[in-house]
Structure P
Amino acid sequence: MIAYPQFNPIALEIGPLKIHWYGLMYVAAFALLWILGKYRIKKGMVRLTVSEFEDLIFYGVMGVVLGGRLGYVLFYQPAYYFANPLHIFAVWDGGMSFHGGLLGVLVVLYVYARKKGMTFFEVADFIAPLVPLGLAMGRIGNFINGELWGRPSDLPWAMIFPQGGPIARHPSQLYEMLAEGVILFAVVWIFSSKKRWVGQTSGVFMIGYGLARFLVEYTREPDSFLGTLSLGLSMGQWLSLPMIVVGIAIFIWATKRSLPPSTV
């Protein structure tokens with residue numbers, strides 16, 4: 001068993017202003033996205049300027065926040081929030097859904113692509129390789145907060161989390177950081193480094209994230225208010241299964257289309 005580091009979730013205090021590590025991880029996530037996106041634009045991998053890309057990031061942030069919050073409300077605790085609708089806006093109490101955030105971003109990408117006279121998958125294929133490292137930052141934030149801990153474990157690297165009781169648990173946040181972040185980034189980045197059919201990179205991202213999340217969920221403690229659902233699967237797993245199926249369908253569709261290869 002490894003002792004959990006006692007992190008202070010507040011990175012910096014300036015008078016009444018408190019800057020949390022979790023918020024800084026979001027800043028780091030979008031900074032990485034910006035840096036990687038600029039690199040790919042300079043390589044001529046998308047028909048966007050840096051200025052247009054920065055606009056897309058701005059709208060994407062709104063898509064992540066609004067979609068992530070609404071996804072949590074609808075997927076995880078609809079009865080509670082329908083009974084307490086004003087609590088939907090209490091984002092400081094926590095409660096964000098990756099799958100909801102993804103849907104929010106997809107809407108933004110669709111609208112932005114139409115506005116720029118591009119296809120949805122031209123923009124999505126450009127964005128997909130930029131996302132995983134941002135996801136890794138988010139999981140590091142979860143680990144620092146000591147939240148979203150894993151199921152009980154007797155493995156040598158299991159940890160006792162302050163809010164998880166006296167039981168040693170999987171550090172599932174770190175598993176997700178590696179699987180959904182570092183490994184997925186390497187796979188999608190390398191895959192997209194060569195010309196691919198439009199849509200294939202998006203398909204690989206969807207399949208990769210869905211598989212990574214589905215597998216890691218076996219080590220993550222299900223939400224206390226939900227537990228496991230049908231077939232012993234968690235909500236995260238049930239939401240990941242459609243991602244895998246849709247990703248496979250997109251990849252097959254993209255491969256069979258008679259369009260020239262994508263430049264991303």
Structure Q
Amino acid sequence: MGCEMKLFVTMKNHAKGDTFRELIEMWKESNYIEIEDSHDRFCWTGDGVGDVLLYEYARFDFLPKTWNKGLFSNTQAWNVPIGKNHPWIFWSRHPRKLESKIEDGIKGFDNRDITSIFLGKIENPIQYENRMTHDWSSCIQEFSMPVSIGNVYEYPYTQDQYLDMVSRSRYGLVLPGYGPKCNREIEYFGLGTVPIYTRGCGLEYYDKLVEGVHYFYASSPDEVAGIVNNISSAQWKEMSDNGRDWYERNCSRKGSYETTKRIVESI
């Protein structure tokens with residue numbers, strides 16, 4: 001099968017080479033796309049630079065001068081001109097590692113020894129403001145959130161350790177980061193960990209997430225504790241399965257490409 005979509009993007013010297021850029025490489029490996037070097041910091045599809053923007057960045061710190069239509073991964077719809085913004089997908093920090101961990105198998109309710117988890121850190125003032133509204137450690141069994149302003153490379157856990165702990169957890173707390181979304185919630189969905197969203201987290205996706213179907217919402221640590229302590233194993237399994245299905249449709253190697261292609265064709 002030949003490539004059905006072309007991306008115009010520069011792949012060299014792009015930050016850490018993870019997140020969306022790693023996913024692009026996976027799409028290329030699977031022969032879903034063709035890549036043409038655009039000599040432009042942004043990623044484009046359609047007729048080339050200036051046509052359909054695939055906006056991968058956390059915030060509107062910078063935008064191209066002009067674009068025709070745009071798919072926005074981690075942004076709020078009212079921040080860009082009307083008609084130019086379309087909800088998109090999102091991705092994990094390291095899509096390859098998550099894909100590999102999923103292939104190892106998804107654990108059931110009784111095989112998860114961690115009730116609830118949040119592993120992250122605070123590396124900039126925006127994250128500090130977003131994540132310090134409550135003492136979330138009071139309601140989460142495995143909680144780690146060191147303050148390390150300016151340090152964007154060092155983490156308390158390796159990615160493999162982190163994904164292993166998430167795979168063993170029934171519930172995962174979702175806090176906003178530098179943008180409304182974090183890679184963390186995609187990792188939760190992929191590994192069958194049921195997310196508990198909090199105020200300020202991004203929920204705008206082309207394929208909509210539904211409260212009580214894919215995730216829970218809590219406005220305080222007490223509400224998180226109430227969810228964790230009162231949901232039956234049967235309801236947990238149903239939501240875990242729903243989240244896994246949503247991940248496969250929208251965030252897996254194949255699903256992320258097919259959803260992106262579907263959106264581009266529809267606009």
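Computed from the coordinates by the stated procedures, all read-outs in this text should not be read as laboratory data. Because the structure is predicted, anything quoted here is derived from the model rather than measured. Cβ atoms are built from the backbone, for glycine too; each structure is taken alone.
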Using the calculated result 4.4 for distance in nm of label points 7 Å out along Cα→Cβ at positions 8 and 192, pick out the matching structure from P, Q. Q
A value of 3.3 was computed for distance in nm of label points 7 Å out along Cα→Cβ at positions 160 and 184; which of P, Q is the source structure? P
With FRET efficiency 1/(1 + (r/R0)^6) of positions 48 and 208 (r between Cβ atoms, R0 = 25 Å, to 0.05) computed per structure, which member of P, Q shows the largest figure? P
Which entry (P, Q) yields the derived value 19.1, 60 for Rg and Dmax of the Cα atoms in Å: P
Can you spot which of P, Q the value 3.2 was calculated from, given it is distance in nm of label points 7 Å out along Cα→Cβ at positions 32 and 216? Q
Computing distance in nm of label points 7 Å out along Cα→Cβ at positions 64 and 120 for each of P, Q, which one ends up highest? Q
Here helix-only ellipticity at 222 nm (-39500 (n - 2.57) for each DSSP H run of 4 or more, over all residues; to 500) was calculated and came to -9500; which of the structures P, Q was it taken from? Q
